[in-house]
Structure 1
Amino acid sequence: MYQPRIAIPPDVSVAAFRRRSPGAGVIGLGGATMGTTWSARIVASRPVAELRAAIEQALDGVIAEMSHWEPASLLSRVNAVPIGDWHSLRADLAYVLDAGLTVARASGGAFDPATGTLVDLWGFGPAGRRATRPTREEIAAVASGCSAVERQGNRVRRTANVRIDLSGIAKGFAVDALARALLALGVRDFLVEIGGELRGEGMKPDAQPWWVDLEPPPGARLTPIRLALHGVSVATSGDYRRFFDADGQRYAHTIDPRTRAPLVNDVASASVIHAECMMADAWATALMVLGADQGMALAEREGLAARIVVRDGAGHREFLSSTLQAMLD
């Protein structure tokens, strides 16, 4: 059994340690959302019904604005507006879209929030799965790319027949939304999670932080990295989560916007630790697409705490950014 390596974020709150309540209980809540599950562990300070209602209201709000699976969502309405026409955005959707566009520019298009039609074509969107690989002609005919998305104030418009798809960033934002909902109730010590993406605040009653292990790819025999999730978030992108088989080939759900096809490289997973789960979510996808060399270069340039795991023959090899390595030292 491997002894885990311990990662401590740089800003550990002394106030969180001092305010802890050694005899307090920890409430566990959970449910379904966004095609996956959510969970929360909360140091008890409010009634359970009130906590659950606040969490579910936050989740419903994210879906109502950002789900491209819900025909009535604000994002679906934006995608249905005639090409060239402007559409108003609410503040949260504008914030998430702008963050996605920022990561798209910084990653050279490895992350792109305007690949909805391409994702559908490959069978990973609302249009449903497919049994055969799209033809070259079908792929070439599909419009995609954030260069066809223009922002102005609280408005957005598409200049080509692209569809905005925030699935690579909205789940992380939803984790942040859960955290904000709890903080608004005066709850300061909790761990929240959606589909394996997590954010921790404060401490447990025993003065321990919320310990979580960076998610390893299946079968990887790597020494675990155990992170004190204290005022930070972590997200992992992996090629083992969703895929389809066609014509004897397995296609991962992550689309490389630059090749317009599912990702084909040796990266098994990419994890990013960040103050915002939204940004950890988007950066992890970008690093996954870029691969070890370019991904690590981007992580160093952006100061990201990141791990990239690649398949190396019959095993796995990991790459750690200097920011993450400093958390381990």
Structure 2
Amino acid sequence: MSLRAASSDDVPVVDLSAGAAAVEAAVARACADWGFFHLVGHGLEAGLAARALDKARALFELPAAAKRSLSRSRDNPWGYYDRELTKNRRDKKQIFDVGPDVTAARIDGDVFLGQTPFPAELPAFRQTAAAWFTACEGLCARLLAPIATGLGAAPEALDGAFRGAHTSFLRFNHYPTEDLLAGEAEGEEAEGKDVGEAGLGIHHHTDAGGLTVLLTDGRPGLEVLKAGAWRAVDAAPGGLIVNIGDMVQVWSNDAYAAPLHRVQAMRTHDRLSAAFFFNPAYAAVVAPLPGAGGAARYRGVPWSEFRRRRADGDFADYGAEVQISDYRAS
């Protein structure tokens, strides 16, 4: 597909402080037209957001050996990583993933049971990350109702998929100006797989789960594919950026398409962001909502299976990355 160059940001804005009917209409339009929207009037504390990014910067400024001592693995996805793949190509970024509290009630079938290895050098990092995790968790729970009602379902139609030990996580991203792995032996920490050369900050992809809430430091780089062109998505002052994931596309029976997006590689300034991925519980089986767009276009998607296969593709090259098209109804 031939793609035009990036153009200016005209992603819709949703004011969560408006009345329920206005929010429902705005969310439905944004999900149908873009799959992305700016969220204002969200009520999350600006000071907490600033502290989250400050603590993330301090973490990524730690020496390489200190960061790698916190590295994730295939079985424990939480912690530091600098060789992540998207579409089987290495991204030019560093990440630190904060998982759910493993002391919370768990359910049979969990595919990830590890603990987040928080840095001892930064004692305030854990508390700040946990506070931002909780704030985003509550925000996403509020967004489920307008997404469901916009599809003609009851306000609580999606709640059950997230009830109990949902699998949401918080990711801090650092996009450096230099390839920090340049000159190193490729693949040595990706279970023997050749991770290749970094290209984009993140290569084009859709998010696997339900919703993503993104906090950025204001620097540009994020782009969404819209009508054959990559459109810049630059943060609104005081706002957050929200996009829907693959599971919302399945629930909507393709009425809402999970948007392809990417992040450009940084050239002159580094970039920080914090992405909260609101994901279903491991036991959830995601299928089109009754009455959403006629005959079901997907068979049930077991979230634990989908999450495991997508995570494997991110960690190292274990073959083709799983997509919801793999679950299309025959």
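Every read-out reported here was derived from the displayed coordinates using simple, explicitly stated rules and does not represent laboratory data. Computed from a prediction, not measured in an experiment: that's the story for all the values here. Cβ atoms are built from the backbone, for glycine too; each structure is taken alone.
Before moving on, here are some points about what is shown:
- Relative contact order in percent (Cα under 8 Å, 6 or more apart) from the coordinates reads 24; which among 1, 2: 2
- For -10000 (helix-only ellipticity at 222 nm (-39500 (n - 2.57) for each DSSP H run of 4 or more, over all residues; to 500), calculated) the corresponding structure among 1, 2: 1
- Ranking 1, 2 by mean count of other Cβ atoms within 10 Å over residues 11-18, the structure that comes out highest: 2
- Computed 1.26 for Cα Rg over 2.2 N^0.38 Å, for residues 139-282 alone - originating structure among 1, 2: 1
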